[in-house]
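Some structures are shown below for you to check.
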Structure 1
Amino acid sequence: MRKLYSFTLLVFVLFTSNSFAQIVANADYLFTSCGYIGNDYDNNVLYNDRINNNAFSYTDVTISIISNPYQGLVDLDIDPISPYYGFLTISDPFITGTFTIAYQICEVTNPTNCDIGYITLYVYGSTIIAEDDNFSATPIDNTTGGTTPNILINDYSSCFGSLNGIGNVFFNSTLPPGITFNYGINNLTIAPGTTPGTYILNYVVCEFGTPNCDDANVILVVSGNSDVVANYDDFSSPNYPNTTTASVLNNDTINGSPATTSNVTLTPFNVPSGFTFNTNGTISIGASVLEGAYALPYQICSISNPSQCFVNYAYVIVLKNRILGKIKFDDEGNGCDASDAYLNNIQVKNVNGSTTYTSYSNYYNSQYYLIGDAGTNTVSVNLPSYFTVTPSNQVFNLSTPGTVNAADFCVTANSNVNDLEIVLIPLFNVIPGLPALYNVWYKNNGSTTLNGQVTFQFDNTKMSFLSSSPSPSGLVGNQLTYSFSNLAPFESRIINNVKFQVAIPPTVDLGNVVVFSGSVLPNAGDATPSNNNASVSQIVVNSQDPNDIIVHEGSSISLAQAQQDYLHYTIRFQNVGTSEAINIKVLNDLDAKLDWNTFEFINSSHNCRVKNSNGHNEFLFEGINLPGTNDEPLSHGYITYKIKPITSIAIGNVISNVANIYFDFNAPIVTNTATTTISALSNQNFAFNDLNYFPNPVKNSLSISNTSLIEEIEITSLLGQRILTKKINELQTELNLSELANGIYFVKVISEGQEKTIKIIKE
């Protein structure tokens, strides 16, 4: 059955050199959030097309398909007698991504009068909301047992309503003895004899066949006669690493008397990493425990009557010592005073033994925030030698948990040094026929105020420049020029939304590599000339994953590059829901083949607090209030940083990077894995001159062959979720894809240290 629902159509008329053409097929940009397309009159792709600048009856033209790689998934009705002539249809309500289709219209009375139009369909996924289920008001008697209500009744999808029947449930830990989950019915059964107590069970629900998920808790109480009673333990008063709570037994009883280790046994379960549940009922918090709230379940049983047991939870809030401060720049050389400005985005380190914490002064209040462990904490500002920092460091010997310590610094230039830096930040993927957007970030890392210019080079055979803010001072061939003046020490600026129109196939097609470059001048006498130039390499795709990570230098670099230069990473995110995301947290654990000490934060779309410790990055966007897709241009954000490979990096090494993105209290979105292979050559295409794959579309088995040895194959979904990774080490292979859901997938083939991505359709 054809499913047709309402959606929004935005129409943009593209410039054409043949402005007097009798027939014009204008570009159509279609947006839907739930995988359905409507049959409203103005949703017809012919609605904005013209003959002699006039609207026409749809019977006046015929439609043919020029290019549709999504046939069977997204279709254009070209049957002139169909009531849906000129409308798109989607066969799978769960698909997401960006789809581009080329069609041709020809005048019936003049069949040679034709024009080609392009449809770009943006399909956004639904928002999953899993609500807690609190059944504690209706305890279940363990004498008879019983069942809970359906836990999915109050969980819903913004597109499909109730998740009951379309949601798949997973519990984050093994269910306690006596409690089972009934799939399909979606409730819990409590067997007779189940240990009395309070149970908090965390589950994840996902739309069937999608990575679209959210988590919630089920709270239930099992009642029954027991010699022992374990009461809820509230350790919400701040606790700190390397400390120990009181005993959970302190408020527990046996036969009305205090429970002790002499009359009860204590069994903890599902203990979070870093915690130790001691035999006396106390809970030790290790040095590695992160700040946050934790629920630790436990059971106590009578020693004299082991069948008499009770379950409950200890609730623990963990905080750490804090070291806070601000940094001022003494630009007059007379010592820092009230008239001097605070510096933002300055790296501050705290070294405590073998542990190093890193933070940055932020743009919100110019304050940095550091963790302080017990022992000696040495705090210092990380700046080049041509700056003097007063004091050079500050030392805090911390023994009492929960302290807040202040450490301000004053920076003075001790010599005149020029030092400019530039970074190109890709805001979106490169997709044929769609705009590509970039930010150009540049900064004065030196001690002198500078005037100069920024240049941006692009491939003008594949795209054309549209606009930027500010506008360029010059455009010659493939180069944009932007002039700047009075760029002060430590000051950074951004050229926002440098926008290009990407050409259509075959000029630009899936798998092509597009390279942009930029430079900042003057670079004569620059202290670090290597960062006066920047580049970003992108593989052309036909979809846009709004939550991803990319490496600017591309999937392959030479050993010389790896030994000398930084790798630049951008983590991009989008709130694909319809309500604001109040807080966003991005966690990013760095590969051991990266030198963690060289990490430098560059820029972010919104103010964020940066924490780094031994390769664990945390980017905290507190109070970001990021709008959803109802405000599409503002629903996006990004983080950009740079880091060097380790000095012992070698040819053949692969550096991987992945991020986890948390929107408020939702389960994390796991990005794709950005990989960089260290090769003797950095040209990523030479190994794939004879790459073959068939059939496509594929139903069961996909054959892949190459004249160079295929080392590894990775399959990912449109959302960037990794489906399959397989070591091959053969010239050809067969992949069994029969169990994959129908849809579009990307297959990354790695050969001779290089990689190439192809797109397949699974039927």
Structure 2
Amino acid sequence: MLQGEKLFKKDRQLVLKNFPAYTVKNVSFYDKTTDHSKYLGYNNERKEFVMDVKLKKEYSKGYIANAEGGCGTHNRYTGRMFGLRYTPHSRLSLFGNLNNMNQYYYPGSDGEQDPRTENNGVFSRRVLGMDVFSANKDETVKNDFSGEIIWSNSDDKTRTVASTFLPTKENYVASYDNSNGHGIYSFINNELTISKPFYISSSTGWEYSNGSSKFTQRSVTFNKSPFHDNEGAESLIDRIFKAELQPIDTTMVNSMLKDKHGHGYYSSLWQVLGTSKKLPWGDSFDVNMDATYTKEKSTVFNDYQIRYMDQNHDDLQNQYSKEPTTHFRYKAWGSYNIHLLNKWNFAMGYEYEQRYRHEIHDKYRLDWLDGWSKSHHIGDLPSTRDSLLAALDYGNSNYTWYHSREHSGLFHVFYDKDDKEGKMRFDLNINIINKYEKLRYQKASLDTMAFNRNWLFTPSVSFNYSTPKGMGLDMSYGTEINTPELIKKINVTDTTDPLARYRGNNDLKNSLSHVFHLGFRNRIASMQAQYNVAADFRIDRNLIGNAVTYNQSNGVYTYQPRNINGNWTGSVSNGFSMALDKDRLWNLENNASFNFNRNVDFVTLAGSADYQISKVNNIYVTDGLKLTMQKNKFRAALLGNMEWHNSVSLSNNFSTMNVFDFNYGMTATYVLPLNIGISTDLKMYSRRGYSESAANNNYLIWNMSLSRSFIKNKLDVRVIGYDLLQKISTHSFVVNGQGRTEAFYNNIPSYVMLTVGYKISINPK
């Protein structure tokens, strides 16, 4: 926030990045009362925790402009511009950005970069945006308009190793994916609030996206682990496909080469309107409405070349799909609020919501046309409508019309106290919902209707307490009910994907979750320390999962949604920071967490009479330690982080997994003679316990920058070296009741970049 008002909905950090330090009076963190609560005179909603940048009085109005450009090795580039005119009651800002660096990172940051969580792939972006804010002198009328347009391009390469926990053994799928995409995204939004003589809020917005992509996948399925002698997934796949897909051993089940070309667009228009009136005796009432209209369409070409080793059979498919969707939703609700002088408040309300959704799924098998596979390329279509209709896949094409109505009774009791002794907030919400759903489904000769009516009861309660000295307590309990999608209750099978079939299940039930939270925090002024402890627990009943059936002879998976019990998660986290000396030259931080996840799902083999239950217990332990020292122009930090993931199961074929990720290193910044700034970070990353042995490695990441300011700090010249040792690597690891997946991604190459930036700040007298 800037001067108490929100700024830049999409990137709040733009305030700190662009305002000169000498203009800033202070940066404060606090719980901000909403404009609606200010009108009512009490906190009807929970306060929002915000960061607020306050300017010095002499800089309360003015102009700011800056620009930066840079180019580097491996064709890396960056450019940005920012302009702002501001007064106490208005803002006009323009900003732009273009780069192909995934994100902008400055060496020397205290552990902010983590290759394991970097953006996957390589992408470039061009951004243009604006923000216009105005208010009258007493701030009873405010208007905030914002808009943004983004052009993006992406290049993603992923190698994946996945295994399924079958009743008697594991199977493995190794794949290598290459995708490229480009698209455009834009949005505009206007928010208007009027708080006199009564409160009115309006939000009008439009969102649009349009993009295309090309995707290639090579994958091979095995009945046991194919990895030997430190060979990775990519080299294994290369070796198999260079051998013209011949079996390298008896464990191969199938191989697939898939090409996919897709294009789609999305457009959504929405309007939210609300009004409140405070009555003379202190009570108030609210009336609100919300409407959204969405239209989207996708067209996809899929080219499959599959070899089934057991049958010595090739399956060639050329698919085309066209899927437009229209969605309309509107909602209206009102409430009456009783405000008592003893801080207790009661609210009763009613809400009505309707949804309409129409989907067309036209699927075509172009390979059914004579000679098509040999004479045409992916993306080609028949020249006549009749020829295209001859390829219509009636067995997988379908049309749906969905309609739902919801009546909700809302009851809210809360107590809110905010004075010099501390803050206290108690909330009790009781929602009773009557939900009616209807779906008409057409597929080939099938024309059926599905209905669902539910009474849903979702209570929640929370308590928050804090003192001026920094001690705080948070407690909450809530319930979540998820109703199954009606489309999943239609008893049909979709065979569009040759290796993955999807079946409906008309026996699906609602799922119920219980969610608990407990948190405590405190600040010890004498030790210049603060710490927090939190515990979370979640129990899921009748969770809707995808039961999987695996065919050992051809490697085809069949998925069916089913309810299952026994899933729950729990976590405990702790964090503290403290100064080690009275001058705060040395500071120590530690953040640790313990997470337990019990995942239960169905897995079986084709031909089995019933599903087998797979239970996997996952333990995640993390700990991060940072020691920093800062004196004058020198700042340094020693860092260490550890993650341990343990997975166990009672299944006979399950091998206990212990995966370790740990890193350690240092960061430092210093101002050399001639006012040259130097920043660097050096960290060693290590992985152990992964099934793909080539992934168990060490890699040292080194980043560095040199900077110099000229012309009274208006001109900034900087040289940045990113991943100078060319070792960076990104990955992910997931384990659940059905199996595990390890994925490794490409990222931007090592580069050295020169950037030049210039700042202008004008403050009229």
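Computed from the coordinates by the stated procedures, all read-outs in this text should not be read as laboratory data. Since the structure is predicted, the reported quantities are computational estimates derived from the model, not experimental observations. Cβ atoms are built from the backbone, for glycine too; each structure is taken alone.
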Subject >> Given 2.9 for distance in nm of label points 7 Å out along Cα→Cβ at positions 531 and 555, calculated: source structure among 1, 2 >> reply: 1
Original post:
Who wins on relative contact order in percent (Cα under 8 Å, 6 or more apart) among 1, 2, i.e. which is largest?
Top reply: 2
**OP:** Kindly point out which one of 1, 2 the value 0.05 was derived from, the read-out being FRET efficiency 1/(1 + (r/R0)^6) of positions 603 and 627 (r between Cβ atoms, R0 = 30 Å, to 0.05).
**Re:** 2
